[in-house]
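Q: Please find the structures below.
Derivation of every value follows stated rules applied to the coordinates shown; laboratory data play no part. Owing to the predicted nature of the structure, the values given are computational and were not obtained by experimental measurement. Cβ atoms are built from the backbone, for glycine too; each structure is taken alone.
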Structure P
Amino acid sequence: MKNSSIRTGKMVRLAILAAIIAVMAYTPIGYLRVATIEITFIMIPVAIAAIIVGPGGGAVAGGIFGLTSFMQCFGTSIFGTTLFGVNPLFTFILCMVPRILAGWLPGLAFNAVQKIWKNTTISVTAASFLAPVLNTILFVGALLLLFGSSDYIKGFGETTWAIIVLLVGINGIVEAVVGIVIGAAVSRALIHFIPEKRKGESGE
C-alpha cells in the first residue's frame, strides 16, 4: 500500500512537471531566441523531475522536452526547421537523446551526492547545475557529430572551436545560472513536502 502511494505520488508530480514543460515550450517563458541562437529554460522542470521523482522521472521529463523541441522544427524555430530540412532523422535524434540523458544523469548525480554528503542543499544544487550544463554539452556535441559537415553549421564559425564557443558560451552560462538559482531553490522547497525524499529514499 505504501509503495503504491509512493508510485502514485511520483506519477502526479511527473504529470504536473510535464504540463509545465509543455506550457513553457509553447510560450515565451520557455525560450530566449536571439537570431539563430536559442537559450532554453525548460531544463529547469526537467532537473526538478530528476530530483523529486528520480532518474527515471528526469529521463521521461527530458524526453517530453525533446518531443516539444522536435515539434518546434515544423516552422516555429528557425534553427530547428533548418536542421530538419537537412536531415529529419538526425534532427529527431538530436532533439531526443541529449535531452533524455540530460534528465537522467542529474537524477543519478543527486542520488550519489545525497548518499555521500547527506546534504540536500548540495545535492539539489549539483543536480540543478548539471541538468542545463549536460543539456548544452550533449546537444552541441550531437549537433557537431550529426550536422558538423553541413554548410549551415559551418556558417556559425570558421573552425569547430569557434562554433563550440558561440553555441556553448552563451547558452551554457545563462542556462546554468538560471538553472541553479531557480531549479535548486524550487527543488529544495518541494522536497519538504515529499515524505519519501525526507526519509532519504533515492527516488529510483
Structure Q
Amino acid sequence: MTKSFKSIGEFVEYLERLPLTAEVTVSHGLHEATELVWEEARHAIGEYQDSAGPFKGWDNLSDATLNGWDAANGVHYPGKIELGFSPPDNPLLRTGELRDAIEFSVSHNEGVVGVPDRDVGNGTEEDPDRNVGDVAIEHEFGTRYMPARSFLGRSLYVKAKEVVGIIGHAVLLGLSGKPFEPFSRPPPKDDVPF
C-alpha cells in the first residue's frame, strides 16, 4: 500500500513522527521476542533437553543426585528420591525457585533474560540461603561435579529464528509508520544464519 500526502507539510509531519513510531514499534517487538526466550527458559526447567547447536543435550541425573551419597566424613546427603521429590528425575527442578527466578527485562534497544543475584532458601545446613544467581551459573556452565545443563543460552539458540522474525517484523512496521501488532509467529525461515 502506497502512502500519499496532500502537501509537503503533511509529508514533513509524517517524517517527524516516524522515529517515535518506529522506536515504540520496535520496543514492542523486542518485548515480545524477549518474552518468547523467557518462556522457553522457564519450560526447560524440569525436562531433559536435547542438544541444540553448541549446547550439549542434558545428561541424566546421576545416581548420587537421585539416591544420595555418604561423604568421607560420614555425613549422609539424601538424594531426590529420599527427599520425596515426585517425580525425582526432573533436572534442575528441586523447589521451583530457579524456574520462578528467571526474569526478563526490556530497555531502549536491549532485551535481557536471566536470573538475578538474590538469596533464596532451601540451601544446605552449612549454607541455608543459596544465591539463585549462583545456582543458575552452576547449572548453565556446569561444575567439576555436575555437567552443564544450559537453559538460558540454549533457549535463545532454540528461539533465535523466531526472535529475528519478530524483531524484523517490528522494524518493518516501524519504518512504515505502523504500530506494532502481535502476530501469529511465522514458521522460521531457513535463510536466517542461526
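Q: Just checking, which of P, Q has the largest value of FRET efficiency 1/(1 + (r/R0)^6) of positions 8 and 144 (r between Cβ atoms, R0 = 41 Å, to 0.05)?
A: Largest one: structure P.
Q: Further question on the same structure: Work out the source of 30 here, i.e. which of P, Q gives that when relative contact order in percent (Cα under 8 Å, 6 or more apart) is computed.
A: Only structure Q yields this read-out.
Q: One of P, Q was used to calculate volume of the Cα convex hull per residue in Å³, giving 107; which?
A: Going label by label, the one that fits is P.
Q: Can you spot which of P, Q the value -13500 was calculated from, given it is helix-only ellipticity at 222 nm (-39500 (n - 2.57) for each DSSP H run of 4 or more, over all residues; to 500)?
A: Q
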